[in-house]
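Take a look at the structures below.
Read-outs: derived from the displayed coordinates by stated rules, not from any lab. All values derive from a computational prediction rather than experimental measurement. Cβ atoms are built from the backbone, for glycine too; each structure is taken alone.
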Structure I
């Protein structure tokens, strides 16, 4: 499946304002970035780096006035989300070093508080993928997904469990906390989802079982293709699409589009 993704952010800046952005998807096992466009108006010097989680980040100073960020990409992704039924849990001593941090409690995922709850939810399930799939199903039926309400408030897994509803980010936090409490590494992912309603940037979580990462999303009723990852991290604090420093500014425009396209024509037919 080929998708074209785009994101437009606009800010009204009063004083020179440092930003760190995370808006560039990178190619990997599940996606290939064939074309990119990244535009700033007005143009400013930009310095790119890779953070501790492998995300492509951009540093810049936005000048006073109207500041626009536009990103666009053509990306090939898998038609379907992989399933790993019966994939086993990986013993702690056999986990790659880079995976260990995804076992620990983090700012929004207090996994040390959910052990008994997670054991109750996953009772009689095979250790590993089947436990995570059961957690995903429990979230889908017990935590109300409400993308129209409360998306600006950062709440932790404990708070989401107490109030029993949340946006995609919140539900992912609870899923991550439940997985980690069972010694299953789990991480937050932010990106795009084709045909998401309402259309916006989206968040889901991945769990490491059977020697690889698998995607889980309790906000959707069925597993389907169409996911494009931008950033990975322990929780939402690691995968903000922008961090701004100084007097607070908020987007005056945030517009996200995801469109299915034909395979790009490279114009090389006669070469």
Structure II
């Protein structure tokens, strides 16, 4: 499905199980991985059968961040391996590197990151792009870029302060401190801890995928508002989404199924 099989995708019953697939390098980000993630995001966005996404890493880690070859290129005269990542995407909202992380928040459906092992630097920022993060208690996450003399540049400046507050975001970015899964859940960096984050993420995704897909997508739009949205903007959007849902085929099916005590049968949206 994707470049050099750097990303594996299996779709079943509306759930896309997406796995970063460079286990020998702890799923570190090289050019092929950036390309594969970008392709995966594009394909998932076009697939109306996908109702929820689980994002994880193969092997011993979620993602160890930028690989050493790319970091060496940054330190040397030849930066050809990373130069293209600064190019803006067609929509203009992000460059190619930022989109690999922030793009998960732009998908119309919920994304659940299942984090084990480590999520460092770019890997942490990819996890932050998900709607929900489930972490193993002994997993480690770090905004690691300052260790290489850099700032986080894959969208953490947008996602991180919303989760932990500006002061904690600054502390994490200035120190590269390793945060365990237990602490991450306490400070809001993770949604919650669980011993089997991938298994729990699949169960949660299956639950979400069984609900009215129109309402699930609407809820994501409402809880992922524009950066400068006011309370008036948010309340108007809420009213508009509700008006569109009430009496729609899938909403009516949800009511009928509830009354009749059966599982609903929903129709996936037409992406046109």
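General remarks:
- Source structure of the calculated read-out (helix-only ellipticity at 222 nm (-39500 (n - 2.57) for each DSSP H run of 4 or more, over all residues; to 500), -13500) within I, II: II.
- Structure responsible for 16, with relative contact order in percent (Cα under 8 Å, 6 or more apart) calculated and labels I, II on offer: II
- Structure responsible for 10.4, with mean count of other Cβ atoms within 10 Å over residues 41-48 calculated and labels I, II on offer: I
- Structure from which 5, 20, 27, 23, 15, 8, 1, 0 was derived, P(r) over Cα pairs in 5 Å bins from 0, in percent, for residues 97-152 alone, options I, II: II
- Parent structure of the calculated result 1.00, given that FRET efficiency 1/(1 + (r/R0)^6) of positions 65 and 249 (r between Cβ atoms, R0 = 35 Å, to 0.05) is the read-out and I, II the choices: I
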